[in-house]
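Here, each number is a calculation from the coordinates, and none is a lab measurement. Here the structure is a predicted model, which is why all the values come from computation and not from measurement. Cβ atoms are built from the backbone, for glycine too; each structure is taken alone.
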Structure P
Amino acid sequence: MQIAVIDLGVGNLTSVKQALTAVAPDCDVVVTSDERVIDSADRVVMPGQGAVGTWFAALHDRKLESVVRSSLANKPMLGICIGMQALFDHCQEDGGIDGLGLFSGSVRHFSHFHSAKDSATKKSNQERLKIPQMGWNQVVHSQDHALWHGIKDQSHFYFVHSFCANISVDADSSMVYGEANYGHDFIAAVGRDNVFAVQFHPEKSHDDGLKLLKNFTQWSG
C-alpha cells in the first residue's frame, strides 16, 4: 500500500512521514508534489502549516488542485492543520481565501470569537489566551469514528494555530467529530465519507496521535 503525503513546501512533512512509517512499516510512504504519484496512491495525507494563502499559492503553482479534489472524492484522505482548514468554504486569513468547499463553513481568527459585549471580559480573555494556541489541549469526541478507535475521549493532542472554525456559528454540526476549547469551543476534527481532518498535529501528539495515524492506514474510508 502506498501513502502519499502532499508536499506543498509547508508543514512538518518529514515528521508526518516518519510517524506514518512507524505505525505502518509495510507501507510505502512518499512525500511528493508529483500529480501522478498522488493520483496512484492508495491513501493521501494533506498536511499544512503557516499561512493558508501560502498553502493555496503552492497548491496552484504546483498544479495539484485537480488531483486533490479527485482524491477527496475517491480515496481515504487525512487533512492536518491547514490541510483541515483548506477544506472549508472560506478562511478569513490573508484577506480572505476561498477554500476547497468540502465542508460548509468558515475559518476565522481566534480574536473574532472574543466577547464584544464586555470590554473588560474581552481584554481579560485576550491577556489570558495567547494566540496562536500552541500546546496540548483535550479533544472531545463529538461522534464515533473509525479514526478514534482505541483513543479515549478527552485525550490530549498538540495544537499550533491562530485560526479555527466555530461549531455553532461556522459549520454544520453533523460533520464535526471532535471539539476542543480555547476560550470557546472550536472544531478539532471533521469528517465526511472518505475524508477525515484534524486541526491538531497527530505526528506531534505521542501515542494517541500515532494511534490515529495507524487507524488511518487501516481505514477503508
Structure Q
Amino acid sequence: MNLILLGPPGAGKGTQAQLLKDRRGLVQLSTGDMLRAAVASGSELGKTVKSIMASGGLVPDETMINLIADRIAQPDCAKGFILDGFPRTTRQAEALDAMLAAKGLKLDGVIELKVDDAALVERISGRYSCAKCGAGYHDSYKKPKKAGICDSCGAEQFTRREDDKAEVVASRLEAYHRQTAPLLPYYKARGVLRTVDGMAGIDEVQGQIEKVLAGA
C-alpha cells in the first residue's frame, strides 16, 4: 500500500505515519532523510545532490523523483511506503505518478489531515517543556500541577521552541496552504483523495485513517 499524508506542520502526520508503519509494515519516506542518505552514500546521485545543496540551490524535481525511485526499489519498501514532504506541487505530483506507473505501481491513497488554522496555532504555540527533564506542558491543556514547577523533576525553568511562536506557526500554515492547495483537486480528480479530521485525538484520527484504507 502506497500512501501520501498531507497536512501542515503540527497536524500529526509524523505520529500517524509511525502508527501506520507499526501496524502495516509500511516505510515512511521523508525527503529530507532521503537527501541526507544519498549524500552519505557517495553514489553518483548523492554527489549531484551534495553539489546542489552545497551551492544553496534547490534539488530539481527530476532528481527528487530519481531518489524516490531508488528508495522504493529497496526490499524494505516491499509492503509499501508513506511519502512525507513530497509532492508539494502538481508538477511534482505528475512526475511521481509517471514514475510509479513506469514501475507498475500506483498511489492507493492520499490522506489529508484537515485542520482548523486558529485552533492549530493555539495548540502549537501553547506548548512548552521543562528545561531540565524535557517534560511537556501546554498553556491551556496541560499545566503543571503546581504553577512554575515541573511535575516530573521539580525544576522551575521552562523553555519554548522558537518555531512554536504563534506568528511563526501562522506563517508556516499560510505557506503550506499556498503550496498544497493545487494538490487537493489534482488528487481528488484521480479518486484517491480522502480527508480526515486532523484536530481529533490521535486514536480517533487513526481510526478514521483505518476506515479510509479499508475502502481503498
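In this comparison of P, Q, the computed figure 0.80 for FRET efficiency 1/(1 + (r/R0)^6) of positions 35 and 203 (r between Cβ atoms, R0 = 30 Å, to 0.05) is attributed to P. Starting from the value 18.6: which structure in P, Q was mean count of other Cβ atoms within 10 Å over residues 99-106 calculated from? Computed on structure P.
Taking 15.4 as the value of mean count of other Cβ atoms within 10 Å over residues 43-50 derived from one of the structures shown (P, Q), identify that structure. Answer by label: Q.
Among the shown structures P, Q, from which was the value 20 of relative contact order in percent (Cα under 8 Å, 6 or more apart) calculated? Can you show the working numbers first?
Details: P: 20; Q: 27.
Source structure for this number: P.
Kindly point out which one of P, Q the value -14500 was derived from, the read-out being helix-only ellipticity at 222 nm (-39500 (n - 2.57) for each DSSP H run of 4 or more, over all residues; to 500). For helix-only ellipticity at 222 nm (-39500 (n - 2.57) for each DSSP H run of 4 or more, over all residues; to 500), the value -14500 is produced by structure Q. Quick check on the output: 107 is volume of the Cα convex hull per residue in Å³, derived from one of P, Q. Which one produced it? This figure was derived from P. A value of 3.0 for distance in nm of label points 7 Å out along Cα→Cβ at positions 131 and 155, calculated from one of P, Q, originates in structure P.
Computing Cα extents along the principal axes in Å, for residues 107-162 alone gives 43, 20, 19 for which of P, Q? It traces back to P.
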